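Multiple structures follow.
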Structure 1
Amino acid sequence: MTVLEAKDTIETHVAYLKYDPSYENEKLFIMTYVPEGKSIADGPLPRSNCVNHLQPVQIKNFRNLQSAPSFDQCGFALEKLQPAISPAEFENSDSVEDVFYPQVEKMLAKMFPNAAHIRMLEHQIRKRHQEFPVATGVPYQDLLPTTLVHIGKANHHSEEKPSTYTCVDFTPHSTAKTSIAAFDATPQQYRRLLAVNLWKSLQGPGNDWPLALCDCRTVDYKNEIVVQDIVYEDRFTENARVYPSAKHKWYWYNNLQEDEIIVFQQCDTEVEGGRGVPHTGFYNPNVPNDVTPRVSIELRAYIYFN
C-alpha cells in the first residue's frame, strides 16, 4: 500500500492518436487476433492502422482544486460507496452482480434523483502484471490497464472475452443500439439516456497506473474524436480515439480509498456527439518500482430519464 503526498500535478505521458492522412479515407481499426491467411494488396493484413503518439501532459490532482467543477460541468465525479463485499470477492462475478450492482444502482439513484430507471450493463477487472508495460513475449492472462486515450471500450493488451453487445456507449446512436440489445429499451421509451462508467481501485490507494480523466469542456468533439473498429473473429465493436490538444485539461484522484469510486460520462443522448470523457491509465512516476500493482474494477451503467 503506497500513500502519496497530495501533490498538485504529475508530469507524465499519455498515448494519443497521431494524425495520418489515410484516416480521411479509411476507418481506424484494431484486430484482437492474428488474421491468419488474410492479406491485402500490399502484403499481410496489419493488426491495426492506428499510429499512436506519446504526448507529455500535466495531470492535476482533482482533490486539490479550490473550485472543483461538478459532474454536469466536467463529466466526472468522485462518489462515496462502501462495498458490501471484500476485495477478494470482486473476483467472483456472481458476488459483484448480486451484491455490488445493487449498491451501485442506489448510489447512482442519489446522484441522479430524476432518473426513471438505472440498469447495470457489465463489469471487468484489470490487473497490472509486474512487467507491464514491457512485453514479456507471451500473452498476459489478465486484462491490463488501458494505455491509450479513448472514449468507450478499449482492449489492447489482453485477449479479453468480448462483450455480448456489439456496440459501445460513446455516441447517441451506439448507446441506443446497446440499450435495445441489452435491455430491450428503445428510444421511444425514454426522453434521455445517460451512459456512465465507474472505476474503483481494489488494491489500496490505487496510485499505481491510475485513471486519468479529461475535462469534457476542453475537448473539440467535432475535430479531435475519431471512431475506431475493434475487430474480433466473430464480431466487432467501436470506440473513439482522440487527437492531442494543448487545450485538454487532465485530472486524477490520488490515494483512492476503499469507500470511493469514480463516475464518468460515456454518452448523453441529449448532447450532440455524446460528450464522452476521454480517459486512460497512465504511468505514475511518483510511486516506487516495488509498489503493489494496480487491481481495479470498472463497470458500465445506463441511466434512463422519462
Structure 2
Amino acid sequence: MQSLRVACVIPTYNGRRELERLLDSLWAQTAEFDTLIVDSSSTDGTLELARSRCNDVIRIDSKDFNHGGTRQMMAETHPRYDVFVYLTQDTYLEDPRAVENILMPFEDPLVGAVCGRQLPHLDATVLSQHARWFNYPPVSRIKSMADVPELGIKVPFMSNSFSAYRRDALRAVGGFPRHVILSEDMYVAAKMLLTHWKVAYQGSAVCRHSHNYTLREEFRRYFDIGVFQARESWIHARFGGVRGEGFRYVKSELDFLGVRRWYLWPASCVRNGLKLVAFKLGKEEARLSRPLKRKLGMYKRFWDSEHA
C-alpha cells in the first residue's frame, strides 16, 4: 500500500476551530499523504488557517458549493493521486493509524471505496451516541451485490465524513454526481457496486464525528434524505428501501436506552416519528413549491440552483 499516492480532501466553511483540530490529527498520522482543502469563502479565519497549514488550498464561492460537485472538482483537478480520502471539517482522527487502516482494503484491486468507522464526539448526547453505535460497528466487511439479499440498503452505505475512493473506480462510474442535495457518497458506492466493484467498511479506521441535532435540524436533514431518495429512486429499486432498517433502528435505540433511561423513551419516539414524517415529505418533493422545499430542508443553497 506504500505505493499508493494518497490525498486527504477537506471541504471547509466557517469552521476554523474544527479544522485546526482535524489538521492536528492528520499531522499525527502514520500514513503518507497530501492534504487538499477547498474552502467555500469562509469569513471566520478558516481560509487563512488552511493556507497557513496546507500548501494546496482552493477557494470557491459559497454559492458554488455542492456536496457531489465540489468533491468531484477536487478529484478532477488533482489527477495524480490513486486514492482520495474525503473528510468533513467537523471530523477528527483519534487513532494515528486511521488513514493507514482505511487504505488497507484497497489491497483487493476490486475494492473501489472504503467507509471508515465513526465514534461519537465526547460531548455527544445519548441519542447521538446510539446513532454512531448502530451505523458504525467495529467489524470490517467487504461488500458486493451478492450481499444485497442479506444487507439491502446497507450494502452501498458510505459516509462523506471519513471515506476513501480509488481514482480508477471513481472515474469508471463518472465520478461524484454534479448536483445532489446530499448522499453523494451512497450514490457513488451504489454506482460502483452495479458495475462490479466492491465497497468496504473498515472498522479499524476510526474517526470522531457526530451531531447533536435539534428536532428542527433533524427534521430538515431527513427531509433532504427523502428528496435524495425520490430523485435517485434507482438506488431503492436495486438495493431495497429503508423501512425495515428504520424499524430496526428504533428498536435498537430503545434497547440502547434501556429501563434506566426510560425518561428518554418519549423523546426517542417523537424524534424518530419526526424523521419518518420528514422523510416521507421529502419523497413527495415534486409536489411542493421550491420556496416551501427551501424552508423545510437543511441544505437551502441546493434550491437556489437552476438544477434544483
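Observations on the model:
- Comparison of 1, 2 - label where distance in nm of label points 7 Å out along Cα→Cβ at positions 248 and 296 is highest: 2
- Between structures 1, 2, the calculation of FRET efficiency 1/(1 + (r/R0)^6) of positions 120 and 192 (r between Cβ atoms, R0 = 25 Å, to 0.05) yields its largest number for 1.
- Looking across 1, 2, the calculation of mean projected area of the Cα convex hull in nm², for residues 176-279 alone that yields 8.9 traces back to 1.
- helix-only ellipticity at 222 nm (-39500 (n - 2.57) for each DSSP H run of 4 or more, over all residues; to 500) derived as -13000 - corresponding label from 1, 2: 2
- Winner on distance in nm of label points 7 Å out along Cα→Cβ at positions 144 and 200 once structures 1, 2 are ranked, highest first: 1
- Taking volume of the Cα convex hull per residue in Å³, for residues 32-111 alone as the criterion, the top-ranked structure out of 1, 2 is 1, with the highest value.
- Calculated for structures 1, 2, relative contact order in percent (Cα under 8 Å, 6 or more apart) is largest in 1.
- Structure responsible for 3, 11, 16, 19, 19, 17, 11, 4, 1, with P(r) over Cα pairs in 5 Å bins from 0, in percent, for residues 152-223 alone calculated and labels 1, 2 on offer: 1
The numbers here are math on the coordinates, done by the rules we state, and not lab data. Here the structure is a predicted model, which means the values were calculated and not measured. Cβ atoms are built from the backbone, for glycine too; each structure is taken alone.
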